[in-house]
Structure P
Amino acid sequence: MTAPKKNHALPSAKEVLLLTLPQMGLMLCHLVIGMTDVWAAGRLDVSVQASIGVVAQLFAMLMLLTSLIGSGCMATVSQSLGAGLRHRADRYAGLIVMLSASAGTFIALLALFCTPFIFDALQVAPELRPTLSTFFMAYCCQLPFYYVLIMVNSIFRAHKKVMLPFVTLLFMALSNVVGDLGFGLGWFGLPAFGEAGIAWTTFACAVLGLSSNIVLARHYGLLGRSSFAPWRWNRRAMPYLFKVGMPAAAGNIIAQTGGLVTLAIIGMLPENSTSVLAGMSVGSRVHSILMFPLGALNMSMVIFSGYMLGAGQRDGLYAFGRRLALLTGLGLVAPSVLLWLLREPASAFFSNDAAVLEQASLYLVFACIGGPLVAMTGVLNGAFSGAGATILSCRIGAVTCWLVNIPLAWALGLALDWGAEGVYAAMLASQIAAFCWAAVLFKSKKWLEYGLVKRQTA
């Protein structure tokens, strides 16, 4: 019987920064890859740029499954490592790689088979279909490689080796720039293949990134022959993986559909719906710059939560999560006030239309008020995810979206004729409700019961 682990000091500010900053870099690399594709496509033709926009939405939907396996990966591997069960962590890593490769291949083949039906459902114009088909085929071909790439990145992060995925994504971002500008636009003396060059550069970068990840994983001993367990062990291990992952995937789907319904409500506004949509887009882009580091901080909270729960530091994890959430919320107050004061000139960087700027400014008033609450909710949800309690985050998101945000947006924006102000007020109300509910669940400590048990050894 394993001896109980002694309590350790809570993670220091230096540890949090060392784990968070490389993950911010990783997110920036993802952003650069997407922006490079859009910029290069814009140099070719409007139809090419439009095709990238459509296929990006489709790819985002196809990538939702990664949240299922990815959430389970972070919880199972980090908890196993925290408990000192390295062999179990390695076997979960091997299982996750096999599942992601199988799922990516299946979904890619299904998407390719259903391409005509997908285009018909989206009512894609005939003149856009040849270009869109090129991008869609390239993106589908990269899907198995990209699934495994993302999962191996999650394994690296679960091992707290966050520099490895950053190095891989940096390599991919640089390769994507060279490929898009070279084979897409003909720079650097390379042959210009136009839209096909941009599309298949994305595929090549996914293959290069996965190859780099495999080399790094083998070098650091994170993946090997012993990682792939017999079927009997995998059959017993999969239920917890899906118990954690299914709610995470469901939560993402609920958020996506809720956002579409909110956009539909804005589209039904009697006046200036186009300006409202444009202003909301500009305002959310400006606010995302302020909230950008929080995504990396939340991922760090997931890792710390899994490690500390696996090590039996339940009280320490509760204290750390509470402190980090409070400091994050307080730390965002001053930047939110500053952005509120500068909301008009900040929005002017993205648009010069007076009606759009007015709506962006209105959106930012509500976004800046809710920003600290959203930040604290994200940290608490990170603690839930690392502990395997993704069902709690899913429940909070589903209820506050469909029973608070959407009904209030319809009532205030349409029924009471408050317009965009009513829709934004509904969003703020749902953010307040989500924070209050997450805080109550966090304080109850029942989320600490969702972790792996130690008898699930290899």
Structure Q
Amino acid sequence: MNGTKPRRAYVETYGCQMNISDGELMEGVLEGEGYEIVSSAEEADVILVNTCAIREHAERRVLGRVGQLSGLKRTNPDLVIGVTGCMAQRLGEGLLEKAPHVDLVMGPDGYRTLPEALARLRPLSGNARRLSVLHLTLDENYQGLEQRRRSTVGAWVPIQRGCDHRCTFCIVPYVRGAEKNRDPQEILGEIRRIADEGITEVTLLGQTVNSYVSGDWPFPRLLQAVARVDGIRRVRYTSPHPNDVTPDLVDVMAMEEAVCEHVHLPVQSGNDRTLKRMVRRYTVDSFMEKVAMIRQAMPKVALSTDIIVGFPGESESEFQDTLDLVREVRFDEAFTYKYSPREGTPATRLPPGQFVSDAEGQDRLERLIEVTRGIQAEINRAEVGTVVELLLERTGKHEGTVLGRTRRSKAVVVPGEASDAGRYVSALLTSTTGATFVAERLEAGKPLAGVS
């Protein structure tokens, strides 16, 4: 960096936990090159909009935001605006045409070279200052790079990039490439440093995180080693694939005290024909066997899931199969979506006559949400009156409150202040809104009978 005043960068992230982790990674890379990371776009010399490509509405939202940010160039003509991440990879150089004020388009495999790309742009102006970095590499897993962590409470730790499961609805393999797994010793070294910083909860990230394997380290071995790192009290992982839920993995979850009693298990559909067309590579029966195996080993486990309705060719009776599965499993939480075509995915090439209308897809989504939220409310009402251990994360919506999370990933609001973030407290659940609990903090040292 030339000059005494550091350049200032602002990263604005949309999308999943992997995107959040990537945003922290970009901040870490830039900070390592002397950039100052700022908290608002108005303060920045470089704005990076870190994007998701899973849903069409997310892309529209990003394009609208980029248009909004371009107004800052009126007072700062040297401002560099970049779009990074999955949407950038999917739209490629076409994004430069859609958004004329964008200077840089960079896909997920380009972050290591981010400072170099910005240095190339800096002396240029006008239409000359436009650059795309869109290569996908077979080995880029960001080994040796670490995030600039925004939270002092929990840490996202990517252990895997890309995906080898080619589900027909999913754009991820085409924008993040094939599965690439980090070295286990590097992962463990990073987690030890996280623990040394006083962070006690880590979440292992991967597109199909439990398919991780590196040499003679399958995912269960890595999970066990992470759970035994001194100073780490809670370990989570997301998002697993049902096919890679094995007896060894379930045994580790049941035996290791630090591994939280929560599994996110995306089912996507409750109908075998739809699952086959999605290329999910499991059946309803085999999925239910995984659920039974998990619950037998961990009776108090909380299960969450992802579900897509309106997939091309899905009939009303097949949708009803999904409702039946939801009622049978009784997920603690469900993330529900209406099928959204993504250009470049196999599902978009299905016969046009098979596509479910927007109106029908929306109707199915609303009916599914009604069922899933009803079940969630029933489960949570039954937990009112129990005592839980909370890791307090941040201030709540109302003054004098803080939000914490149980080991089973239930959100709980208790009295407190911002300075409480990172503390573990016991609390009595007193009420629930359906998705979130309200609780009374208990005195330190009070027995934690029935803790979850």
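What follows is calculated from the coordinates using simple rules that are stated; it is not laboratory data. Small disclaimer: the values here were computed from a predicted structure and weren't measured. Cβ atoms are built from the backbone, for glycine too; each structure is taken alone.
A few remarks follow.
- When distance in nm of label points 7 Å out along Cα→Cβ at positions 339 and 427 is computed for each of P, Q, the largest belongs to: Q
- For helix-only ellipticity at 222 nm (-39500 (n - 2.57) for each DSSP H run of 4 or more, over all residues; to 500) computed as -10000, the structure of P, Q it came from: Q
- Value 2.2, calculated as distance in nm of label points 7 Å out along Cα→Cβ at positions 43 and 99, assigned to which of P, Q: Q
- Structure (P, Q) behind the derived value 22 of relative contact order in percent (Cα under 8 Å, 6 or more apart): P
- Which entry (P, Q) yields the derived value 2.1 for distance in nm of label points 7 Å out along Cα→Cβ at positions 115 and 155: Q
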